[in-house]
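Novice: Once you scroll down, you'll see the structures, which are given as structure tokens.
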Structure 1
Amino acid sequence: MHQIVTKPVDSTRRWWVLAIVVAAQFMFGVDAFVVNVAIPTIAVELKATPAQIESVIAIYLIAYATLVVTGGRLGDIHGTKNVFLAGVVGFTVTSLWCGLAQSGMELIVARLAQGATAALMVPQVLATLHLLFTDESRSRAFGIYGIVLGLAGAAGFLLGGLLVTIDLAHTGWRAVFFVNVPCGFVIAIAAWRIMPRVPRRSGTRLDIKGSVVLFAGLLCLIGPLLFGHDLGWTPWLWAAMGSGGAILFALLRLEHAVARAGGMPLIDLTLLSDAAFLRGLGATLFFFLANLSFYLVMTLFMQRGLKIAPLAAGLAFIPLALAFVVASRHSSARAKHRGTKVLIEGCALQIAGLAALALVAFDIDAPRPVMLALIMIVFGYGQGLVMAPLSGAVLSTVRPAAAGSASGMYGTVAQIGNAAGVAAIGAVFFAIETLQSARAAFLASLALFAALIMVCVAFLSWMRRAAAPS
């Protein structure tokens, strides 16, 4: 049994600590977007198949989603500083491995390891802020965190296009991963010297079986979507997807068994009786199904369909990312007065942006990057209106004692949505591109995005009815 540390947390250098942990969060956020811009170049150089292209993004998200709750609990057991350091160093080393990969399959394995180490690093960021900022400075600290989170997207798009274009030291696309190496080691050294050691939570245990079963279920369910195109959608792929669904269903029984044995299940089973929370998770899933997959499809259409250079394609996303940041700042205040109506309005703006993109793609043979960038501002602003207050709305009915577990479930569902969206809509894009054209694939993908967002709206409305006092 670990000795429980009761010494108060040293917060004398908390603003320096804030800079360190949000720098790590920024690195993680940039990495989620920088790869999208480089994906077409990676595919050409490594002769990667469509399945491998999608897997480079999706496997990273699957690893992160299945291990992020475990990463948070490891921080409780071993201390946030120790686990944060392990995560940063691991993320740095695996980034180097990604940059050195010589084949599509090696890059996929390296990205799996990178996602796993990110799951150690990222949960400690919010945990550290929660512990160090307990006074009137709390809102300012979390405001800085939110701005950095939003700017990471803009930086990722810009950096991805820039690094691929300038071919730094003749490293090409590999530079998008190599850039993490010096940044990661600087963050690790600063954290080792400055971050305080924090109290450990007593009685916290790991549900290793739950994490393994969740990972296996998601891999069986999403993997066939990634490799179906390459393997010709053979019957065993459908059988694998069915087994994935069965494994995830069996996870609930396993978690009940863990709870009966006095353990700490990965899922807080009491949350399953909260109808508003479950409907909120449904809205979260469908919203994120159309999140990262949009950026993948948009990048593929611009670079493969319209032959737009990587730098110009990356720059086209900058106005969207900035609109997202502005909307995020506006939405929290508006959500206090209008509740989930703000989220529904944001979904409507996203659909309007998708419709405008479809109209341009249908009517204009070669739309310029500037035109696409201006239209994507509408989509980005709508996305910011939804994403910033979504977690608060979903967690609003959860009792305080279950807030940590509910937050972990929310984050896991969001990343599962991202991974499944990349796999499913990516599969649709590549299939239609092969049969017809990149333009037809793009238009079909936009229709799917709009349908997913409309389902998200339905869940949000359903959630409002469940949360309303009777």
Structure 2
Amino acid sequence: MMQYETTIGLEVHVQARTASKMFCGCANEFAGEPNTRVCPVCLGYPGVMPVINREAVNQTIMAGLMCSCQIADSSKFDRKNYYYPDMPKNYQISQYDLPICRDGGIEIGGIGFSGNPLPDKTIGLTRIHLEEDVAKSMHQGRWSVIDFNRAGVPLLEIVSEPEITTPDEAYAYLTVLKQIMQYAGVSDCDMEKGQMRCDVNISHRPAGEKELGTKIEIKNLNSFRAVHRSLEYEIERQVEILREGGILTQETRRWDDANGVTTLMRRKEEAHDYRYFPEPDLMPLLITDEWRREVSESMPEAPNTRRKRFIQEYGITEYDAQVLTQTKQLADYYEEACAGGGSRKLIANWVITELMSELNQKGLGITEAPVEAAKLGELVKLIDEQTISGKIAKTVFAEMMSSGASPAKIVEEKGLKQVSNADELSVIIEEVIRENPDPAEQYRGGAEKALQFLVGQVMKKTRGKANPQMAVKMLKESLK
């Protein structure tokens, strides 16, 4: 049976985080009463003139630099002509042949969607261009209505090379791209608010052939999981058609998330169908070296670079590093917690297991954490120094989540300091052996489980404050 190679390309739209819209002064904000953040420019009134939002260009340059793109010296805007209710002018101001950014790359790797390791790979970027968003269409019963609040919002279109070969790679690419945009402050990338949207292009060709197969686009993808599921379905559907001798035609399909299938939406338009021509109301955009340098000086560390540094510098696992760099705020929290000198591996465990679990239960983000990063680092240091045990630390942590107090203060006020004084422990151990002669004899006879019982009695007498390692060692010596 003939084998086929899958080729996937992604077109991602990201709303830039700016105060105002792309070509007018209307507020760039989510929600609000429909059709209240509008003006003659974004409503497409005849005779009005657009003005370029410089901050939106800055954000596009930043996105390009973070993705290792070449930034154009000269760029321009074009009119993309089409007739649809969501674009009041009957054209969209976009960019065609001279985008701001070209030829970049996104590094993927780490742990894939399925939980398996994903080899390191760079997915090429064809371009990043800047355009205006369209209005939001909604269907209410028998009626279709339009909210123009979104029309004119700055929108980055990020187009990958057709170098993605699996649903796992597509998921990883989108995850890293989202992280980059968030790290750089370009966008919040909240998919529920429409700040990040994705279209998938997929094709198949016989294994070994160079020419790409027929491209089919998938729309209506509102989550990364939907992208992954739609690709799994579409790969199976297309390969089955080809193996049965069928022919694929270029088309756009809609993803039905409830039923887990794609359905035909329309035949795909070509670029010439949009009749692009230069936007006559806007001058060409000249990007100087000074402008590029100004943006590059504010660039943060890229998430993948930070992930690799965490592994090398802090000695944590690939999985932990990937979790801790999911957002810039979480990565910053972890690094601040490490600054106090506590065990970096243990701090990673506490952030991922204890802190994130509590925050998820309370519906809080890392920036809303009641426990400051420095205080969590202080708690781990108390464990490192054997001032408290790991078990007592959980009691202290619970109090920290409730009151926000420092761990040292809680330990002092509640008398939770670990008993590590040999003389004090010796007295308690003698009492335990005297009160439990049978388990003591069982241990002397080779029953290792009896020792755990005796350790438990020591912990009980000290209300969990005995140093467990010392308790085990001293019990063994006393039972010789």
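Novice: Can you tell which of 1, 2 yields 2.9 when distance in nm of label points 7 Å out along Cα→Cβ at positions 282 and 378 is derived from it?
Specialist: Of the structures listed, the value fits 1.
Novice: Have a look at 1, 2 and say which one yields -27500 for helix-only ellipticity at 222 nm (-39500 (n - 2.57) for each DSSP H run of 4 or more, over all residues; to 500), as calculated.
Specialist: 1
Novice: For mean count of other Cβ atoms within 10 Å over residues 50-57, which structure out of 1, 2 has the highest calculated value?
Specialist: 1
Novice: Any idea which of 1, 2 comes out highest on volume of the Cα convex hull per residue in Å³?
Specialist: When volume of the Cα convex hull per residue in Å³ is calculated for 1, 2, structure 2 comes out on top.
Novice: Here relative contact order in percent (Cα under 8 Å, 6 or more apart) has been calculated and equals 22, so which of 1, 2 was it run on?
Specialist: Working through the options, I get structure 1.
Only the coordinates and a few stated rules stand behind these numbers; no lab work does. Remember, it's a predicted structure, so these values are computed and weren't measured experimentally. Cβ atoms are built from the backbone, for glycine too; each structure is taken alone.
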